[in-house]
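Asks: Presented below are the structures under discussion, each in the form of structure tokens.
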Structure 1
Amino acid sequence: MVILIGGSSHVGKTFLSQKLLEELHYPYISLDHLKMAFIRTKRTDLTVGEDDEMREFLWPFAAEIVKTAVENRQNMIIEGCYIPADFMESIPGSYRKDVYALFLVMSEKYLRENIRTVAEKADVIEKRIADETDLERLINCSRWFKEECIRYGVPYYEIDGSFNIGDMVSAVLKGIEEKETEIKEQEQT
């Protein structure tokens, strides 16, 4: 199973991926690492601030990683804000049963009430260099990702009342279980 963890910046994608690694023992790839590899090797002129353009540039490479993992029956987690909500359009139909996605978003209320904590926890897993926490940008990004998930029918987890990593892990595990049940039912018909 390939698990995709998408969503806006600062929502806990890397933290969730780390917890899933500990729970499932699936390795994970941060698309931030892939981004930096392309930037530092000058394979792109894009910069770290060009998220929309970077998503368009990076996703085809990440999609090939997904397909290769499925072909080799390897479990993997891929996380990053560079996963588009319409990701399935680049995954062939026969591969889709082996891909599960959950996007993380934060409500405007949560962000406004907890922006200081969000900023303080920004590098809980990986060190962010020169990271600025722009409240309005985070609100707009989370809103946009939520709208895209609704548009494409992609599961999302909205952090609203409190940030509970255990609940997020449970949401992923439940989603995988439901997907596996659905696949078994389809195979029986």
Structure 2
Amino acid sequence: MTRVTADLGISLDGFAAGPDQSHDNPLGVGGDHLLDDWMFGAADENAAEIEAILARKAFIMGRNMFGPPEGGEWDPEWHGWWGEDPPYHAPVFVLTHHERDDLPMDGGTTFHFVTDGIEAALDSAREAAGDGEVGIMGGATTVRQYLAAGLIDKLRLHLVPLVLGAGERLFDDLAGLKLEPVGARRTPLVTHLTYRRA
């Protein structure tokens, strides 16, 4: 069966986004450091991890990762945070409560909007991925739902040496979750930790 891997940047105190998420601060106040510093500011040092993330053959993300956190009905002019050529270059399944037509973009990315739950999104992503891997890209709520359902085979946390103090925690309401550590690699701006289901 197709392997499912989740990747998420987190702070030392366990937050995957800072407080006060908004259109201007999609990762909350201070949350941009969870990605920007190591993924964009030091891409050469973290090239192996970035390459592994983007090598997935299909992706799943939550509604807020695609669009502004205010939620509600879709703005038809909104095409995501990444411009006309998103980095995924594969089918992306967006979990949402609001229907929207498929959105093809440059570079091979097509956003599909799924309104009937995490299992339906995963079934579609597995079919699209074929023999490749499915990536759960976040945010924290989406990864948490898949962890709670036992649907993630491998969890890769990108631990940034930052204390946010508030925001959206990854592991809330997951008491009893057991993970087995299988890898760690440190670069100056981030420590990459890999776990699998125990």
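Please treat every number below as a calculation from the coordinates, not as lab data. Quantities reported herein were computed from a predicted structural model and do not represent experimental measurements. Cβ atoms are built from the backbone, for glycine too; each structure is taken alone.
Asks: Please state which of the structures 1, 2 yields -4500 when helix-only ellipticity at 222 nm (-39500 (n - 2.57) for each DSSP H run of 4 or more, over all residues; to 500) is computed from it.
Replies: Numbers: 1: -17500; 2: -4500.
Attributed to the structure labelled 2.
Asks: Work out which structure the value 15.8, 43 belongs to, where Rg and Dmax of the Cα atoms in Å was derived from one of 1, 2. Don't skip to the end; give the middle numbers.
Replies: Details: 1: 16.3, 54; 2: 15.8, 43.
This figure was derived from 2.
Asks: On to the next question. For structures 1, 2, which has the highest computed value of mean count of other Cβ atoms within 10 Å over residues 91-98?
Replies: Numbers: 1: 13.4; 2: 19.9.
Sorting by mean count of other Cβ atoms within 10 Å over residues 91-98 in descending order puts 2 first.
Asks: Given a value of 1.5 for distance in nm of label points 7 Å out along Cα→Cβ at positions 67 and 139, calculated from one of 1, 2, which structure does it belong to?
Replies: Working: 1: 4.1; 2: 1.5.
Going through each structure in turn, the value belongs to 2.
Asks: To continue, here is another question. Can you say which of 1, 2 returns 37 when percent of Cα pairs over 20 Å apart, for residues 19-106 alone is computed? Walk me through the numbers before you get to the answer.
Replies: Values: 1: 37; 2: 43.
That value comes from structure 1.
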